[in-house]
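*Asks:* Given below, in the form of C-alpha cells, are the structures.
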Structure P
Amino acid sequence: MENYVRGKEKNSKRIEGNDAISRIIHKELLDDYCENYIQFGKDDTCLNEIYLNYATSIKNFEIRNDDIIVASYPKAGTTWTQEVVWMIANNVDFHGAQEPLDKRFPHLELCTLFNFKKLENITGSVRPPYVSNSIKYTETLSSPRFIKTHLPFSLLPEQIQNGTKTPKIVYVIRNPKDVCVSYYHHGKLIQGWRTNLENFAEVFLADKAMYGSYWKHVIEFWNKRFCSNVLLICYEDMKKDLLSVIRKITAFLGKTLSEDKIPPLLQHLSFESMKTNQAVNQEDKIQNRIKHNLAKKAGSFIRSGNVKKYKEEMSDLLIKKFDSWIQRNVDESSIKSHSIVSAYLNAATLDEVELLL
C-alpha cells in the first residue's frame, strides 16, 4: 500500500512508501537535484517536487496565437520534430539553425526538472537562462515563439486549455515500447539514473516515470486531433516517409517549401546529420554532467533512432506486459480502432499499416 505526503498544493502528493515502485524511484532514480517525485493535477502527473514552485507561472503563462508548440511524451521524437518544425517555419535557415535548439526552441518547463540553483551553489556550474530559467526566457522571446513541452494537455497554460488562445501545436506519438527503452537510456545518460531496464519499465508501466501516464498523455491530445490548431504525427511515419510528414507540417503551419530546398533539408534532418549536429545533440549538456559527476559515462543523446528497437532489449515477458498494458489503456478510447494501436501491439509491420493520423 502506498503512502503519500501532501505537498504544497492540495492537488499534489509526494510518492513515498515501501512498495516496489516507490523503492525503485527512491533508490535508483532520485538524486540531490531531483529529491522527490510528486503526483500533480487531475491526471496525477509525476513531476519533480520543485515543479510546485513554478506551477502557477506555467498555468498563467501568457500564450500568443502565433506561438508554435511541439508537444510529446518524453523520448517520442521531440528533438527531431522540433528541428523539422523550426526549419519549415524559418524558410530552411541553415545559418540560424546553428544556434542551440534549446535556445531557439526552448523547453518551457525545463527549469522544473532539475534544481539548477542547487547545482550552481554546489559546483559553480551556471547553465544558460534558456535552461535554468526557461519559463522566464520563453516568456520574453519575440514572436513567433517556438516552444517545446512534455506537459500533458491538462497542465498546459490555462489559455490553451480554455481555448482563449490557439497556438499551433504539433504533437508527436511513438510506440511506447520504444519510448520506454529510449527514456531508460536517456535517464542513465542525462539524469544519472542507477537503474536497469526491467526496473524502469515497471515504473513506466505504473505511470510513475517523470511526466506520468503515457496513455493519459497521448489520449488527451488524441481527443484534440480535430481542433484546427492541433496536428498529430507519428514518429514511425517520420522514419518511413519523412518528406510526407514535412509536407503535412508545412501545410499545417501555412508555409510553402520550394522544391530546391527539399534535398538539403532532408540531408540536414537525416539521422546521421542530427546525431553529429552540435546544435541538437545535447553534447554540451552531457559533458557538463560528466564533469560534475552527475552522469557516469559518455554516450549519445540521439542514439539509434530505429523503429521497434525495443525488441533487441526487452524480454518476451516484458513485451507481453506492454501489450496487455496497451490494450487495457486504449480500451475506452477511439484510438483503439486506429492502425497505430495494431502496429504497437505487433499485430502488423509498419509496411502493412498506414499510421498517418
Structure Q
Amino acid sequence: MTDVIHSKAYRLIEPGKFKETIIEHKVKEGEVVVQPILASICHADLRYYTGKRRKEALNQKLPMALFHEGIGEVVISKDEFIQVGQKVAIVPSIPGYRLEQKKKEDCCESCRRNVADNYCKTGVFLGSGYDGIGQEFLVLPSENVVPIPEKLKDEIAVLAELCSVSLHALNHLKEEDFHKGKIAVFGDGPVGYLTAAMLYHYFHIPKSQLLVFGAVEEKLNQFDFATVHLVNDFPFLEAKGVTVAIECTGGKFSESAINQAIDLLEPEGKLILMGVTEQCVPINTRDVLEKGLQLYGSSRSSSEDFKILMQAFLNEDYQKTLSKLIPEKSIAIRNAEDLKKAMDEAAEHKGWKKTYLSFSWN
C-alpha cells in the first residue's frame, strides 16, 4: 500500500535565496519517513548557495532542498526492522534499484557488475539534484537509514557521512598497504582531519607512521595524533618511506597537493584522490608512469560504511578526537529566513569547525 505525506521544504531556488514550499512524497512498502533533527553544512552546500558551481549545474539541479550530512527520527516505518522513534543516521546515496524497488542485477550496467552502490548510474544523492535533508519529512528506502546506538551523542553521529566518505576511500587499500610504509594525508581541513583520525583510531596507524601536510599551522596543531608538516617547508623529493598518500584538499589546492604526493611516494605507491574541484587538474603523469604509481578516485559512500562507523564511534578516544570539529552550539532553524542567515554566516566565516543546524518543524 502506498501512502502520501506532505513535507515542508526549504528549497534553494537560486544562489542566496530559499523558498519554503510543500513537497508531496509517496511512501511505499520497505520505506521509512524520517524527520531531520540535526544537519551539518558541507562545502558542497555552500558552493550551491554562493553560486560557485558551474552555471549549467545550477540550472540542472535547482530548485532543491540542500544538505546530505544529517540525522533524524523515524516517524513512519514500513520495514519491520526499523522502529518508529529510532534515531538514525541518514545515508544520502540512494542507488537506483532501491528507488525503483527492484533487484540490483536488474538496475544499471554498474550494478550488474556489482560495483558499490554509490556508483550506481541511476542513483540519486540527497542535496545534489535531489531534495536533501532541509525538509520536514524525508522518505527513504529503509536501507538508507542506520540506527544510532543509544550511547552515541547526536553531535558525534552527525559526522557519520563525512567519516563514511573517508572509510570508503580507504577501503581501496589492502591490509598490507597499511603496513608497507608511512601514510601521508594532504589537507588540514575537516576532510583531512577526519581521514587522518580514522587512520589513527580505526586502522591503528601510529603517529610516527602517519604524516599530515597542510598550509595553516593553527589547523595542523589540532592533529595531535599525527606527525605534521607545513607544505611550504617540506622537501618532498628528498623524503623516504611513504607508500600511500591521500589527497583531501580539493579546490584550487588540488593541483599542488596531488603533485607533491607524486613527488613524495615511493615506487608502486598508491594515491587516493578525495578532494573535489570544479576545474581540470594538471598532474605530473611522467612520474606517475616512471614510479608505477596507482591512483584511485573515491566519491561518497554506502550504507555499509555507516554501519561500521556507528560501532567505531563508540570508542571514547575516537570521540574525543572527533569532538574538536564540533561547534559550541548548533544554529536553530525554524524557517527559511533562519536558514538563510545560517548559510550567510557559514559562507562569510569559513571556520575550521563544522556548522550544525538544529531543525524545529513545529
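*Asks:* When helix-only ellipticity at 222 nm (-39500 (n - 2.57) for each DSSP H run of 4 or more, over all residues; to 500) is computed for each of P, Q, which one produces -10500?
*Replies:* Of the options listed, only P reproduces it.
*Asks:* If mean projected area of the Cα convex hull in nm², for residues 100-219 alone is calculated from each of P, Q, which structure is the one that comes out at 8.8?
*Replies:* P
Each reported figure results from applying straightforward, stated rules to the coordinates on display, with no laboratory input. Treat the numbers as computed from the prediction; the structure is a model and nothing was measured.
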